[in-house]
Structure I
Amino acid sequence: MADILAQIVAKKREEVAARKRELEPARVAEQARARAPALDFEGALRGVRPRGAGGNGRLPEARIIAEIKRRSPSQGEFPWHGDAPRQARAYERGGARAISVVTDGPFFGGSPELLQQVKAATALPVLQKEFVLEPYQVRFARALGADAVLLIAAILPGALLGELIACAREEGLHSLVEVVNAAELARAQAGGARVIGVNNRDLRTFRTDPARTLALLPQVGDERVLVTESGIRSRADIERMLRAGVDAFLIGEALMTSADPALHLLTLRGQLAVQAAPAGGGP
């Protein structure tokens, strides 16, 4: 697959320039300041310490960020009902700790309005999953009502990553800083990231390898929250990561393709036994 990430970033620069002409930076900053304080995204995801420790020999709780997205470059359109508030309420019933909303339009079918609909429908912290390139977008996320914003290290070179982490903090936003390798992880921690997400999917090729999280985990400080992203589909996947010391999980495709997202979340969290296939049934 071609370098999808480069295509997304190029399109995003055009989109942000156009939005600035429609909604001036001063107006966005004013709207951001008018928002109520953000919900505690970091606190909702923090696991027990020392990492991986459970009580009475049990595994720690699976803290899940459940994602809403309409499509992806790798999977195409998702076969869902299209009602974002309904999806958000299902996630809340299933025990999600937070909800991620993908707002990119051209590649993922999202929109700012999608996030606003979800925020109005749930009491959970809401993460804006977007391709953020500059402070204007951080303030726009807060103006929409987001409690946290995604910052992708791969598209934020040099000191820019740390500057946007600081900008989010100044705006009262939490940030989920996404990394894919040791160099990006080092930059994230040096820049003051409190919540770090390891994306098991390479956004340039869209190949997925959950072992990436396990390789980087020993380098993440205990004071930080570690989220594993992509490629988590089963309770077995989750138990493997919990034993290693992962704090939280960002899960999208497995929930967006589920006929019953609340039930699927309960199963992933270990609250329900995996249901057996019907007699004589297929996959």
Structure II
Amino acid sequence: MVLRVNHTIAPNIRNPASSHPGFMLSSALCTCQVPHAFTTRGGGVSSGIFSSLNFGNPGDLPVDHRDPITNIKANQAAVAQAINAADRRIVEVHQVHGAAVHVLRAHQPDHSTPTDTKADALVTDDPSRLIAVRVADCTPVLLSSADGRVVAAVHAGWRGVIAGVLPAAIRAMRAIGATNIHAAIGPCISSQHFEVGPEVAEEFFKCFGKDTDFVAPHLTSPGKSFVDLKASLASQATAMGLVMIDTLPHCTVASPELFFSHRRDAGRTGRMMAIIGPRAVA
């Protein structure tokens, strides 16, 4: 099957340096008429290393150095307002770099326990909710059925790619009725900046074959390689039968004015958010 990458509409960066939240849209998802956004780092209320549209904290940061939850909630509310979904509840998960999928149906609780579900993808057909993942170099993927009734948000670092989190999310969408799924692969660390050791390269060879184009040798550092997360995820989406795949071209490491980056900033940085909800019921 031929991969069709949809670039008919360039991703839109909305007011990244103003008092309004900065975010990007996908042409593939706009056709599904679903509220969605890949956020940038501008237009929020956070400060310092989290300036300014931040949605999370490094796990090892002391509590007194963290961005207050009140800031994060205010940033979430601003984005929900900007995508015309201010009345919806935002649901997230405890991301663990695996392949578990959290499916949310109408009239069911957000989580089955008092703490957030451990997963790296969310799927819902409930138009009263928005689902979101947080990233700072890992790849966010948003998906929607063509009719906008079933959506998914996926967090995929290299471990998630190898574990198959994106195919798992697509299967979960289909299990609750999704057909003709559109995908948008958001900003993440690019192959030019994602240098890995031989143990990571070997995992990609096991997953995609020794001749894969998703791993390139580092010409000046023997034993090192560069890995292409976006291309590997697009390949997995194609293998699952998707043909409408919009890959946003931005690199989080290369654009400090637009994005937080865990690798560039040595772990002391904020988080972007990829957020989506089902099409509103008429």
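Given a value of 0.30 for FRET efficiency 1/(1 + (r/R0)^6) of positions 148 and 220 (r between Cβ atoms, R0 = 41 Å, to 0.05), point me to the structure among I, II it was derived from.
Working: I: 1.00; II: 0.30.
Matching structure: II.
Please state which of the structures I, II yields -6000 when helix-only ellipticity at 222 nm (-39500 (n - 2.57) for each DSSP H run of 4 or more, over all residues; to 500) is computed from it. Intermediate results must be reported in sequence, preceding the final value.
Details: I: -11000; II: -6000.
Checking each candidate, the match is II.
Compute Rg/Rh (Cα atoms, Kirkwood Rh), for residues 124-227 alone for each of I, II and report the one that scores greatest.
Looking at the calculated values, the largest one is II.
Readers should treat all values here as calculations from the given coordinates under stated rules, not as data from a laboratory. Nothing here was measured: the structure is a model prediction, and the numbers come from that model. Cβ atoms are built from the backbone, for glycine too; each structure is taken alone.
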